[in-house]
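Trainee: Pasting the structures in now, so scroll down.
Read the figures in this text as sums done on the coordinates, not as results from a lab. This is a predicted model, so every value here is computed, not measured. Cβ atoms are built from the backbone, for glycine too; each structure is taken alone.
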Structure P
Amino acid sequence: MTVRHVTKQALQILSFAVTLAVVVGLLKVLNWAPGALEPGLMSRYPSVEAAASRLGIRQIYVPAYFPESLGWPPAEILAQSKPYQAVVMEFVRAGDGQTVLVISQAASPHFEPDVAIRFHTISETVPLDLSGRKARLDAGVCEDRSACSRIQWDEGQLRIVLTMKAPSVELIRIAESMHH
C-alpha cells in the first residue's frame, strides 16, 4: 500500500465518522425540537409532580391502595397538555420489572395510549358501581395469555382507565382507592 492510498482511506474513515456524528446530532435535535418549540406535547417526566407542575395539570389521579407486588413510583410517566391534558403511568412488578398496571387519564374520551398491556380477547364486559361512580369492567386474556382486566369511568371532564395483568378483584381494589 502506498502512503497516498492509506491517506485516502483515513480521510474516508474520518469523513464517515463526521457524517455519522452530524446525523446523530440532527436526530437528537429533531427529537428535542417538538417539545421545545411546542411545549405541552406528550413527553416523559421523572415524577408525577414534575408532570403536574410543568404542564399545569391540577389533578392527577393516583391509587391510595397499592399492592406490595407493584413498584412505586411509576416506572414510566408520560404526559401532555396539548391538544388536551393526558397522563399515562406504567407500573412494573417488583420482582421482574414487567409492566403489569397502566393508569391513564385524559380530557378526551377518545384518548388511547399505546400501552404495554393489550387484550387478546375480552370475555366479559359488565357495568360496575365504583364507590358511586358508574364504571365499566372488561375481563379477559392479555396478548401474553395472562389474565387481563380493565376498568374505565369518567371523573368530571376526565376519562380514567386502569388496565392490569391480573384478575379483576385486585384492579377493583386499586380503582376504588383512586384520588387526586
Structure Q
Amino acid sequence: MNDNREARIFMPQAQDLGGTDPQLPAFVRAPFYPTAPFYSTNPNVGYQTRFYGCTLTSTDTDYLVNTESIRRIQFDLPCRLVAINGSTQTTTAVVGTLTGLDPRDLFLFRFEYTTGDQLTTGARLGSNVVGTNSKPGELGGTGYTINSGASVVIGLTPLFASLRIDITLVCLEMRGASNYTRS
C-alpha cells in the first residue's frame, strides 16, 4: 500500500485530462453523430453519454409570453456538448390549436456559458438552433467544451400561452480515474 496519497482539492479541467504519452497526441477525434469531439488518449479517462435538461411550463411563476425565462444547468464533470434538442407541447387539453406549426418555432432559445461566452449571440427561434431526437441539433466540429463546476444559462422565451418547453443537452462526459493523486 502506498502511503503517499493525498486528496485532490481541485478537480481536473477538460484540458488536464489529455494523454501524457509523448508517442501519442493528448487527444484524438472520434465521431459522435457527425460532430467529432476530442477523446483523450489517457487510458485512465472514460466517457459516458448524459442528457442534461431543463423545462419551462406555463404554470411556472416566471412564465410570461414574449418574456425570457432563465434556466441554469450545472455540470459536475467536464464534458463536450454535442447537440441541443427540444420541443414544445401545449399544456391545455386542446392539442390541435398548434397544428401545422413546428413545435420549436413556438419559443426563442438562447445559450450562454458560465464565463459569458454565448453559443447563440442572441435569442433565436428554436428551429434555427434546437434539433429533435430524430434529427439532433448538432453543434458540429468538436462540440462545445464545458468544464467541471461550470453551468450554462438557457434563456427560453415562450411565444404563446399554455406551453411546456423541454430542452435536452446531449453531452459526452469525461471521467477521470479517481479523485486522489499519488505523490
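Trainee: If we compute distance in nm of label points 7 Å out along Cα→Cβ at positions 138 and 170 for structures P, Q, which one ends up with the highest value?
Mentor: Max of distance in nm of label points 7 Å out along Cα→Cβ at positions 138 and 170: P.
Trainee: P, Q: which one has semi-axes √(5λ) of the Cα gyration tensor in Å, as calculated, at 38, 18, 13?
Mentor: Q
Trainee: Any idea which of P, Q comes out highest on relative contact order in percent (Cα under 8 Å, 6 or more apart)?
Mentor: Of structures P, Q, the maximum of relative contact order in percent (Cα under 8 Å, 6 or more apart) occurs in Q.
Trainee: Let me ask something else about it. For the read-out helix-only ellipticity at 222 nm (-39500 (n - 2.57) for each DSSP H run of 4 or more, over all residues; to 500), a value of -9500 was computed from one structure; give its label from P, Q.
Mentor: P
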